[in-house]
Structure I
Amino acid sequence: MTAGWISKPAISALSPVQLLARSCSITAAVTAKSGSVVSTDPSRWFDAGVNLFSAQFDPDRSHIVSQAQAAGVSELLLISSDLAETQLNLQFCAEHPGSFTTAGVHPHQADHVSTNWLQQLELLLQRPEVVAVGECGLDYNRMFSAKQQQLSVFSAQLSLAKQYVKPVYLHERDAFADQIDLLQAQQINHGIAHSFTGDATQLRAYLDLGLYIGITGWLCDERRGTDLQQALKFVPLDRLVLETDAPYLLPRNLTDKPKNRRNEPAFLPAIGAQVANLLQLDLAQVASVSRTNSLKLFGISADA
C-alpha cells in the first residue's frame with residue numbers, strides 16, 4: 001500500500017521527524033533543497049487512530065500528513081466522532097491512498113443524532129474506505145449525553161457492525177461494566193479497544209472477547225501510564241495495535257517536545273519505541289507486528 005501524500009517544506013525549526021529522531025534513535029535526513037524530512041528507517045507504520053479533522057490541525061493539515069509519510073507512517077485510520085466528520089474523512093481518503101476511516105457516533109454525540117442517523121450510517125458502512133464502526137461506546141465521565149441515550153446509540157451501532165461484518169472501534173471512560181455487558185450480550189468478537197488505558201483485569205475481558213488492544217502515547221506517561229505499562233506485558237503480540245489518537249496524548253518520551261504540545265501521526269514510532277523497550281523487542285519488529293495486526297483487523301490488503 002503506497003501513501004499518496006506530497007511532502008511540503010517544514011514549517012518549524014525542528015520538524016516532527018527530527019524531534020522523533022532525537023528521541024528514539026530513528027535517523028532522519030533533511031533534504032537541503034526542499035526542506036522536507038525523509039526518514040531513513042526502513043520500518044513502515046500504521047497509525048490506527050488519528051483525529052485529522054480536529055481544529056488543531058486546521059492550519060497545516062496537509063503538512064501533518066506529509067510529515068507522517070516522511071516518518072514511515074504509510075497508513076492512517078481517521079476517527080469519526082459523528083457522521084459529518086465521516087464525510088470529511090471520506091473526502092480526504094479519496095485524495096490520499098493509504099488512508100481509511102471509521103464511521104459512527106461517539107458517546108458524547110449520542111444526544112445529537114438525527115432521526116435517520118442509522119440509515120445514514122448504514123449507507124456509509126457500504127463504502128470501501130470505511131473499515132470500522134465507531135468511534136462508539138460509553139462515556140460516563142462528563143456525561144455529555146444522557147446515559148440511556150448512550151446505551152441506545154451504542155447498542156444500535158453494535159448491531160450494524162455485526163450485520164456488515166465490520167470491527168467496532170470502541171471508546172470507554174468510567175463505564176467499563178456496562179460496556180463489557182453490552183459487548184458480551186451482543187457477542188461482539190471483532191474490534192479494538194481504542195486508546196486502552198485500563199488495568200490487567202479490563203484488558204483480559206477485552207482479550208477474552210477476541211478484541212485487539214489500541215496502545216497510544218498514554219504508555220509513555222510516567223505519571224499516569226504505570227498501570228498500562230504493566231498491562232502491556234499481557235497483550236499478545238498478535239492483538240497489539242498502535243495509534244497516536246493525535247492531536248491528543250503526545251508521547252512524553254519525546255526528548256524535544258513540540259512547542260504547541262500537539263501530537264501528530266509522525267510521532268507514532270515514539271510509541272513503538274516505548275513498546276519495544278518495555279517488551280524487550282526490536283523496534284522494527286514492533287512496527288511490523290502492529291502494522292500487520294492493523295491490516296488484518298480492518299480487512300485491508302497489504303497490496304491495496
Structure II
Amino acid sequence: MKTISKALIQALLVALLVGTLCFFMTRMLPGDTAYRIAAGRYGYEMVDAAAAQAVRIELGLDRAPLAALADWWGRLLRFDLGVSLVTAQPVIDEIRLQLGQTLRLSLMAVLLSLPLGPLPGVLAGLRPGGWFDRVNLLLSVLLRALPPFVLALLLVLAFAVQLQALPAAGHAGHGSLLLPALTLALGLAAVSSRVARDAMQDVRASAYYAFALSKGLRASDALLRHGARNVATPVVAYTAVQLVYLVEGVVLVETIFAWPGIGHALVHAIFARDVTMIQGTALVLGLLFVLFNCLVDLTCAALDPRARRA
C-alpha cells in the first residue's frame with residue numbers, strides 16, 4: 001500500500017512537472033509556432049502569413065503564456081488533455097492508438113532481452129573466468145558502448161539490406177516489429193547479462209548455498225531451490241533503472257524504424273509545434289515510467305521479503 005501511495009504522489013508530480021516543462025520548452029523553440037501548425041495542417045506550399053495569422057487567432061497563441069498554462073492545468077485536473085492543434089482530434093484518442101503500439105514494441109523488447117541477457121549471464125556466472133564468461137563480457141561491453149541509432153543502422157544493414165529477411169521500416173506485418181524490438185533488447189541485455197552474472201557469483205559464494213550443498217543437494221537443485229530468487233531480484237531491480245533507457249530508446253527507435261508509437265508521435269508533434277500533443281505524449285511517457293517503477297518495486301517485494309520490511 002505504501003508503494004502504491006508513493007506511486008500516486010509521483011504520478012501527480014510528474015504530470016505537473018512534465019507538462020509545464022514541455023509547455024515552456026516548446027515556447028522557446030525557434031520559428032513561428034503558428035506557421036508550423038498551419039504547415040502541418042495544409043502543407044508548407046499552401047501556407048502564407050495570412051494563414052499563419054488565422055491559426056494564431058483561432059488557437060489563441062498570442063495569449064499570455066501563464067494564462068495558457070493555467071488553462072492546461074485546469075483541463076488536466078478534469079482528465080482532459082485537449083485536442084491536437086494540427087489534426088483537431090482529441091489528444092487522448094490519438095495517444096490511445098499510439099500507446100498500444102509502443103507497449104507492444106516494449107513488451108517484445110523485454111521478452112527478447114531475457115534469453116539474450118540474464119540467461120547468458122547466469123551461465124557465465126557458473127564458470128567465472130572461463131571462455132564463455134570472457135566472450136559474454138566482450139559482447140556486453142560492445143553492445144553497451146554502441147548508441148541505439150548505430151545499433152539500429154547495423155541491424156538494418158544486416159537483416160534488411162544484406163539478408164533481406166526483415167523490412168527496414170514501417171509496421172506492415174509481424175516481421176516489422178522484430179528489428180526495432182531487437183535494437184532495444186540488445187541494449188537491455190548488455191547490462192542485465194552482467195547483473196545476472198554477478199548475482200550468480202554472489203549466490204555461489206553465499207553461506208546458504210554452501211549449507212545446501214552440505215546437506216547433499218546437487219548443485220543444480222541448490223541453485224533452483226535457494227538461488228533462483230536471489231538471482232532474479234537484482235535483475236528485476238535493474239529493470240527499473242533500465243526503464244530510463246527504454247523510454248529514451250523508444251523515442252529514437254520508433255523514429256528510425258517509422259514505428260507508429262507514442263515516441264514517433266512525439267517527434268512529429270515537436271516538428272509541427274503541436275503543443276497539446278507534445279504535452280500529452282510526454283505526460284504519458286512520464287506516467288509509464290512511474291507505473292513501471294511501481295510494478296518493479298512490487299515484484300521485488302514479492303521476490304525478496306527483505307524488500308517488504310524495508
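A few points about this structure:
- Comparison of I, II by distance in nm of label points 7 Å out along Cα→Cβ at positions 133 and 165 - largest value held by: II
- Which entry (I, II) yields the derived value 27 for relative contact order in percent (Cα under 8 Å, 6 or more apart): II
- Ranking I, II by FRET efficiency 1/(1 + (r/R0)^6) of positions 61 and 261 (r between Cβ atoms, R0 = 30 Å, to 0.05), the structure that comes out highest: I
- Highest-scoring entry among I, II, by distance in nm of label points 7 Å out along Cα→Cβ at positions 213 and 229, is II.
- Read-out FRET efficiency 1/(1 + (r/R0)^6) of positions 93 and 197 (r between Cβ atoms, R0 = 25 Å, to 0.05), computed value 0.05, structure in I, II: II
- When helix-only ellipticity at 222 nm (-39500 (n - 2.57) for each DSSP H run of 4 or more, over all residues; to 500) is computed across structures I, II, the figure -24500 traces back to II.
- Parent structure of the calculated result -0.18, -0.50, -1.01, given that log10 I(q)/I(0) by the Debye sum over Cα atoms at q = 0.06, 0.10, 0.14 Å⁻¹ is the read-out and I, II the choices: I
- Structure responsible for 18.5, with mean count of other Cβ atoms within 10 Å over residues 205-212 calculated and labels I, II on offer: I
- Looking across I, II, the calculation of mean count of other Cβ atoms within 10 Å over residues 109-116 that yields 14.6 traces back to I.
Any read-out appearing in this document is the output of simple, stated calculations on the displayed coordinates, not a laboratory observation. None of these values were measured; they are calculated from a predicted model. Cβ atoms are built from the backbone, for glycine too; each structure is taken alone.
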